[in-house]
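Please find the structures below.
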Structure P
């Protein structure tokens with residue numbers, strides 16, 4: 001999450017403790033923190049300030065000066081994506097860094113020449129020797145039992161050496177390789193991670209070949225001929241001559257876990273002035289372990305979210321079931337109450353009617369109507385009798401709290 005601060009807040013933070021610690025808390029480097037202070041006109045401690053404080057020497061703290069520009073006073077620090085990594089991934093990164101530092105002070109491991117006895121290396125050597133070079137100058141290998149490699153023929157020996165070191169050093173970092181479509185994959189902590197060795201390219205101006213120039217001259221001559229005749233012409237069939245060529249430059253790079261990622265973890269290791277790809281095997285394997293830890297954490301989080309979503313869906317279904325059950329109970333209750341109320345209204349009507357006119361004085365049709373009304377009231381009361389009501393309740397199990405009943409069911 002981005003951190004929003006004022007100039008005063010950041011000023012108090014950097015003068016209360018070293019900037020390296022403040023930068024780590026904000027998820028950025030101390031260099032980036034210095035640049036932010038310069039941009040927002042915040043005086044920062046000079047080099048050696050905290051050493052003087054630790055030694056008890058007097059040190060002067062500059063005054064804080066307010067600014068009138070609100071854009072300068074408001075500071076938003078995005079921080080590094082790695083600051084939001086789960087604790088287990090941060091622990092894996094710290095452990096990988098510690099292991100790498102320990103290996104740097106230990107004597108180097110012997111590098112046995114396993115090309116003569118390891119089947120992967122033997123097969124890789126044969127494939128590199130027999131592989132055909134593509135139009136772009138690259139050899140591409142993606143066999144399921146070999147490493148995924150895109151290199152020029154000049155880097156074949158280096159690729160073999162790198163493959164040998166990968167196979168030799170993988171067990172020392174609790175890693176191994178397994179066959180998979182597209183090439184061998186690195187397995188760390190039971191997580192499979194794609195690994196490719198790719199040679200980089202230089203972008204150089206393209207020099208047209210004689211065949212390209214011949215095709216272009218032929219097209220231009222044909223266009224001039226059409227133009228002289230007044231015929232319609234277009235550039236759609238003009239021969240395409242590339243502007244740039246991409247030439248292999250001998251710089252090898254490891255690419256781990258291909259795809260789009262936003263966690264800030266390093267997944268690419270390329271030659272530099274200080275280190276060749278052959279010397280980055282430990283770094284690559286350590287990065288694979290960190291990526292595996294991040295993937296496990298992501299899977300655990302996805303499982304937790306899935307479980308939470310399923311639980312929420314279950315709660316919604318249970319709430320809907322209870323709502324429908326309660327609705328059906330209310331429907332039956334309303335029907336029974338309405339029947340009793342209607343029976344009482346009929347009884348009251350008959351009683352008032354007979355009190356006013358008398359039963360014996362009524363015409364035959366009126367007496368028959370009064371008798372029918374009394375019978376109808378009795379029928380309404382009978383519908384709500386314990387026997388009839390109990391039969392309806394038992395038929396639909398309405399008084400069982402675990403009953404699942406559809407909203408379309410008629411309980412009346």
Structure Q
């Protein structure tokens with residue numbers, strides 16, 4: 001397990017942040033909230049049907065009274081730690097960080113180990129949020145590594161959750177009316193005939209100018225994936241996410257070589273090491289970066305940059321996270337879009353929640369315009385946190 005170098009946390013900022021190139025904090029106190037966020041309707045992929053999202057929120061408070069927030073919401077079946085494990089990992093980590101001082105040029109070393117990536121990411125996010133708020137800059141400005149301006153607007157895709165065609169029509173029409181230029185549909189949970197019918201129907205509903213992405217969430221084997229790709233290809237699909245299990249990269253490379261549709265790695269791309277394995281195997285054309293699954297926003301940026309250097313496409317999505325983790329992913333997307341453009345991201349999911357702990361910027365014409373407020377750019381509502389809390393420390 002990592003620790004705190006010189007008992008201090010700090011991070012260098014870009015010169016445009018106006019914070020003197022370095023900010024420092026003292027963690028005066030920390031709290032955890034175990035939360036359950038209810039969804040407005042069931043959301044299903046090929047393996048799971050969700051009615052709510054369970055997670056852990058981290059609140060750090062500095063000696064000046066500033067707050068930083070993070071969120072760990074492991075997704076069922078994604079190969080990450082369980083929510084209880086994330087809670088315990090954060091509980092142990094907060095004992096180490098509470099009371100720690102920031103001084104000199106010491107850099108942040110996360111005390112949560114790599115076996116708990118969502119917990120690790122939650123703590124990293126909370127620290128970055130607190131640092132940025134202390135410096136009165138956005139988190140994206142704090143993280144940026146170049147002088148290129150970060151994007152203020154992040155284009156997004158619309159997630160289609162319906163399985164029956166009538167409901168899918170309604171979702172597709174709403175997406176087009178909302179200005180979305182990209183939609184995403186989960187496949188693999190029904191028969192191939194049913195999925196092929198849904199894909200054809202979706203294309204008919206959105207027309208030829210809207211991109212369609214498909215996500216199989218590891219459900220296929222090589223033979224069934226090839227059969228599905230042959231059926232889907234006539235509908236001009238942008239890419240198919242994670243068609244095979246994460247440990248079948250050689251098979252995914254063979255699939256990619258034969259596929260009429262680009263292949264994206266998602267569950268197989270949750271760390272720099274796993275992305276390197278995907279690249280070395282030639283298993284994907286696109287890397288899906290989920291900051292919540294990678295160990296935090298800084299780790300997500302490293303993964304995305306490594307993929308880009310290797311010539312792969314990149315986009316940023318969430319794990320159907322709550323407002324805090326989604327806000328963090330939007331900050332990551334802003335940095336990447338500023339560095340070299342970014343396709344539509346899977347970050348327009350907050351409308352699926354019945355309750356949340358903060359309001360995110362509205363989706364307008366298929367994109368999100370980020371706030372210029374410091375840190376994550378959102379105001380976490382303590383009353384809302386208490387409303388969804390299942391216990392706190």
Work out which structure the value 2.1 belongs to, where distance in nm of label points 7 Å out along Cα→Cβ at positions 282 and 306 was derived from one of P, Q.
-> Q
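If helix-only ellipticity at 222 nm (-39500 (n - 2.57) for each DSSP H run of 4 or more, over all residues; to 500) is computed to be -17500, which of P, Q is the source?
Of the structures listed, the value fits P.
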Distance in nm of label points 7 Å out along Cα→Cβ at positions 58 and 378 computed as 11.5: which structure among P, Q?
-> P
Given a value of 41.9, 129 for Rg and Dmax of the Cα atoms in Å, point me to the structure among P, Q it was derived from.
-> P
With relative contact order in percent (Cα under 8 Å, 6 or more apart) derived from the coordinates and found to be 21, which of P, Q does the value describe?
-> Q
FRET efficiency 1/(1 + (r/R0)^6) of positions 178 and 234 (r between Cβ atoms, R0 = 30 Å, to 0.05) was computed and gave 0.70; which structure, P, Q, did it come from?
-> Q
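Computing distance in nm of label points 7 Å out along Cα→Cβ at positions 290 and 330 gives 2.0 for which of P, Q?
Computing distance in nm of label points 7 Å out along Cα→Cβ at positions 290 and 330 on every structure in P, Q gives 2.0 only for Q.
A short reminder: the numbers here are calculations on the coordinates, not readings from a lab. Predicted, not measured: the structure shown is a model, and the values here were computed from it. Cβ atoms are built from the backbone, for glycine too; each structure is taken alone.
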